[in-house]
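Values quoted throughout were computed directly from the atomic coordinates according to the rules given, and no laboratory measurement underlies them. All values derive from a computational prediction rather than experimental measurement. Cβ atoms are built from the backbone, for glycine too; each structure is taken alone.
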Structure 1
Amino acid sequence: MKFIPTKLEGCFIIEPKIIQDDRGYFMESFNENTFQNGIGKQVHFVQDNQSFSSKGVLRGLHYQTGEHAQAKLVRVLQGEVLDIAVDIRPGSSTYGQHVSVVLTGENQTQFFVPKGFAHGFLVLSETATFFYKCDNFYNKESEGGLMYNDPTLNIDWQFPTSELLISEKDQVLPTLENAKKVW
């Protein structure tokens, strides 16, 4: 696996080593030792989640606060998504900045989003199956979120706004300035 640091400290794009032949392919999608050596710290995942969405579905930007904050290792099993992480760590030199990466079932690229970041994704293909590991259990009371189109974040979702499919809950999330603090 190749671990590529992003401009946001702690976020990594992870490219797998894919072994292909006439039968198909094989890849190691997760190895705790390789992963921890690659990101330079220990992370213990406790929960796997999977979602299926259609083109134009935007999920996010979500995070968990306090002792329930979560790091995530995300990937796409089928389809294509634009994945976004926003630094919301108080005092961070990159506070309010974001990084985006296109994840597909074909490229098998993964994205590590550490604690202290809001996370969301937009489905670019007709459908997508999205899979992610979390290092902490979900806690409803600790849920936080940011408005996907907060002008201070200036995220280019690379998709017509009129065609976005966003849950009612995500349509009323606050801006970064008014959001619940991550810790």
Structure 2
Amino acid sequence: MITIGLTGGIGSGKSTVASMFKDLGVPVYDSDQRAKHLMNSSKAIHDQLVELLGEEAFLDGKLNRPFIASKVFNDKNLLAKLNDIVHPVVREDFVAWAKNQNARYVIQETALLFENKSQALYDEVILVTAPKEVRIGRVLARDNTTRAQVEARMDNQLEDKIKLELANFVIENIDLEITKEKVLQVHASILTEH
């Protein structure tokens, strides 16, 4: 099974691009969505999060996301520890999911692919980009957040100029029609190369 990593900074439009690949019949694993599910359902993650952040990490048995975000997004060390707890479980879940797919290739949509130095786990990596101000505008429009909070999250991600050198394919996501054309080109390339 060919595995493709799909990544990009917050607000770049990873999910939009992922949907375009889904429309082409490519199975897409949403790491963020699965991580939220696993953080609520895995006893191992639950116990480690409580040990790391205290009982407040969960509220009425559910993940207390605002509390966790307030703790980790301004503390790189704590964020790294959180990622060390969650990412191996998500990776295992992805591998099991991929084995059950019937397609030429699968995509794992994951925000921190390069930050976690996990590019070697994929046959190819697609990077989704957009200008910083466009990204900030998108996040402010969709999330109940402030510009400072968005910029704090951006500060925990590598800059695009670093990621550009590491990616196999780059899709700049500003104009949706152009993005769709690029998705088709990347899809054809992956099928041809593998």
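Worth pointing out:
- Each of 1, 2 could give P(r) over Cα pairs in 10 Å bins from 0, in percent, for residues 6-61 alone, but the derived value 20, 36, 24, 18, 1 comes from 2.
- Given 29 for relative contact order in percent (Cα under 8 Å, 6 or more apart), calculated: source structure among 1, 2: 1
- If distance in nm of label points 7 Å out along Cα→Cβ at positions 118 and 150 is computed and equals 2.6, the structure in 1, 2: 2
- For -1500 (helix-only ellipticity at 222 nm (-39500 (n - 2.57) for each DSSP H run of 4 or more, over all residues; to 500), calculated) the corresponding structure among 1, 2: 1
- When mean count of other Cβ atoms within 10 Å over residues 134-141 is computed for each of 1, 2, the largest belongs to: 2
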